[in-house]
Structure I
Amino acid sequence: MIEINQTGDLAVVRPRFDVVASRVGELRDTILGLASKGVQTVVLDLSQATVIDSMGIGVVVACLKTLKARGGDLRVATDNQDFVRLFGVLKLDFILTSPV
């Protein structure tokens, strides 16, 4: 299940599952669906996830690129220090924001 809270052109997307290969299609479709409906900024709240794998990172990057190409943005909100370190190692820490 994915919880979505939208206000205008901002949406907070909160997957209630780990962001792994078997589930990333649902997450990608949700974020890109919001973008196609005019959402400019997506905050991906990972507070319910305990694992993110390489496919999950790939979907985050792909969605970021799509939103940027449309003049929007994607941010990742997490207080999971393993995720913070992972995004830092991958030089993706610029998309991190405070937990929602």
Structure II
Amino acid sequence: MPINKTLNAYFSHLSIPDYGVTPFAQRFNPEAISRDLDAFNKVNKTLSQKAGVYYVDITLISRKAKNDNSLIAFDGLHPSAIMYKQWVNKLLPVVKNILDKEVF
């Protein structure tokens, strides 16, 4: 199926956050988790760019949780409201840009 870059300009992809830095992931192999997510995100970004889709990297924000427990929810795995707010702040300019476009 051909890529419709005109329509794709109204979409956004987010990178996968690095849960390897969470307390939950410490019982597994956090380095491998981070490495695998980097590889996935690299492909995701490349494909997004080829398709003309906005790509927003939130992985670096998620990695701040390694040294800041306030970014992790009580379950030790999921993002806290503080981290979600940081993601939204990074995504907001992209969403505003999309919404400012004339539709068709």
Structure III
Amino acid sequence: MGSENEDHFWDLAEEMIATSRAQEGTIMGHRCIRRADGEFLAMFSRTEDACVVKLTPARVSELIQDEAAAPFAPAGKVFKAWAAVTAPGSFQKLLEEAAEA
């Protein structure tokens, strides 16, 4: 069993999978969800206890500037289109936004 944030993320992911808005996959050796077209959508980072979601670089910058997310930088490399979000109340909105991108 994971943290409350991780459990919440996977509850939302399972709803998206059940309604064919996403599919489960893997990325960098971790479970993730992908859009129906196979593009990476989001994953949960246990290290950061965060939902890591792929959005446009401009949207990620906006979230970081508003302190609603942190940069995602595994092994020190910043992924400009990926945001690490720790506030579980934001997960659903951002997952929906990413699915629409």
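Looking at mean projected area of the Cα convex hull in nm² for structures I, II, III, the greatest value goes to II. Upon calculation of distance in nm of label points 7 Å out along Cα→Cβ at positions 37 and 61 from the atomic coordinates, which of the structures I, II, III produces 2.9? The correct label is I.
Every number here is computed from the coordinates shown, using simple stated rules; none is lab data. Just so it is clear, the structure is predicted and the values come from calculations on it, not from any experiment. Cβ atoms are built from the backbone, for glycine too; each structure is taken alone.
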